[in-house]
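Visitor: The data blocks that follow each hold one structure.
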Structure I
Amino acid sequence: MKVTALTSQQKDPNRVNVMVDGTYRFSLDVYQVADLGIRVGRDYSDAELVALETESQFGKLYARSLEYCLIRPRSSREVRDYLYRKTLAKRYKSRRTGEILERQGVSAGVTERVFDRLTEKGYVNDEAFARFWVEYRNVRKGSSMRKLEAELMAKGVDRSIIENQLSTSNRSDADELRKVIAKKRERYADEQKFMRYLASQGFSYDDIKNALSERSD
């Protein structure tokens, strides 16, 4: 089987359609085409083409996963969960026939390669993620250290990393509590309900009493 044409995609000029014996077979990004030595006129066995299709899957998933990580820093668990969802089959409706079809997900082997590449490039790093979360999460609204710890635990971050980031942060519960009080005070006419709300956000009753007494002075 022979590569008969290489054409840029209209929607994404960084991806190249690979035509084999006059028929579209798969697409690769421009870097993959160069790295893999794909060129018009080159012959491939069916096994080689299947291997290249796997590279196509890897390139597509890596690009999408990179976009996911660039929206904001992600924990390892978040990225693994994202990649796991990509292994699941999806049902879709054919535009041509209206028939409900099923598209198979990518292999677990491809998702592992993508995860390893993201980690190697520094896009998956739980220490960097925890630092971002502690310093920038709810900066304007305010978050207690206890709440930040619970959120990071839910994101799958190791406790030792969480403790290190919280211990070195410049944030304090007293300052964060003032932010929450300033933002939420007018919503609560009942002082006790307001205190219960603040406690539910992870602040201690002593800190709450002190902060509220400051505002009443």
Structure II
Amino acid sequence: MSSFFSEVTTLVRKEFVLEWRQKYAINGIILYVVSTVFVCYLSFNLRIPDGITWNALFWIILLFGALNAVSKSFQQERDGRHFFYYQLVSPEAIIVSKIIYNSLLMLFISFAGLFVFSLVLGNPVQDHFLFIVNLFLGALGFSSTFTMISGIASKSTNSSTLMSVLGLPVIIPMLLMLIKVSKNAMDGLQRNVSYDEIITIFAINTIILTVSIILFPYLWRS
């Protein structure tokens, strides 16, 4: 077990070192979020949209931001590097480290997106705690789902297209629940109204993580 955690820690550190050297993921996603929010602001004739529109735009931008950021998890790894990892670390450590790194990246993107949204389009949220918890679960759900799908898509010749085809239908049910909880937080409803959705999202995240750990070794050996 200590060896597993050591492998995961080393791989996560490797991901941060590579990102610090290249800086294409964070810089590209920040540019995407800022430019998209600004275009939305101009589209509404320099006015702040209503709460329903604000909520929908926020999650749509985060969804495609996650798709662009996490899709490169395995695509940027060359076949020679895959073979090198295969000899050194376990496949479970690889998928867990990818999910951890992408979760941290998505949390950064999510809170950065919330900051830009609040700065440009206002912040109609009344229950900030519920909204932050929902945002946290959404970031984990996006990252874990797209990380596993990225691993599957990397085995094909047209991985970008396959990533979108496989990822969006899988994430839509979670996205609908995230939007509903966010709407409840914006309306200031009692938190027990959103407990069922919160528990369901948490359960989905747990299932995705468990399935990824169980199935990824078979994908990795193929």
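Visitor: Suppose you compute helix-only ellipticity at 222 nm (-39500 (n - 2.57) for each DSSP H run of 4 or more, over all residues; to 500) for every structure in I, II: which one lands on -29500? Display every interim value, and only then the final one.
Guide: Numbers: I: -17500; II: -29500.
Checking each candidate, the match is II.
Visitor: State the single structure among I, II that was used to calculate mean count of other Cβ atoms within 10 Å over residues 7-14, giving 10.4.
Guide: Only structure I yields this read-out.
Visitor: Continuing with the same structure: Assign the value 2.6, calculated as distance in nm of label points 7 Å out along Cα→Cβ at positions 63 and 199, to the correct structure from I, II.
Guide: The read-out comes from structure II.
Visitor: Quick check on the output: 1.3 is distance in nm of label points 7 Å out along Cα→Cβ at positions 175 and 207, derived from one of I, II. Which one produced it?
Guide: Here the read-out was taken from I.
Visitor: Given a computed value of 0.20 for FRET efficiency 1/(1 + (r/R0)^6) of positions 119 and 183 (r between Cβ atoms, R0 = 30 Å, to 0.05), which structure among I, II does it belong to? Numbers along the way, then the final one.
Guide: Details: I: 0.20; II: 0.90.
Working through the options, I get structure I.
Visitor: Taking relative contact order in percent (Cα under 8 Å, 6 or more apart) from the coordinates of each of I, II, which one would give 14?
Guide: I
Visitor: Out of I, II, which structure matches 12.7 when mean projected area of the Cα convex hull in nm² is calculated?
Guide: II
Quick note: the coordinates plus some simple rules give every number you see, no bench work behind them. Quick caveat: nothing in here was measured; it's all calculated off a predicted structure. Cβ atoms are built from the backbone, for glycine too; each structure is taken alone.
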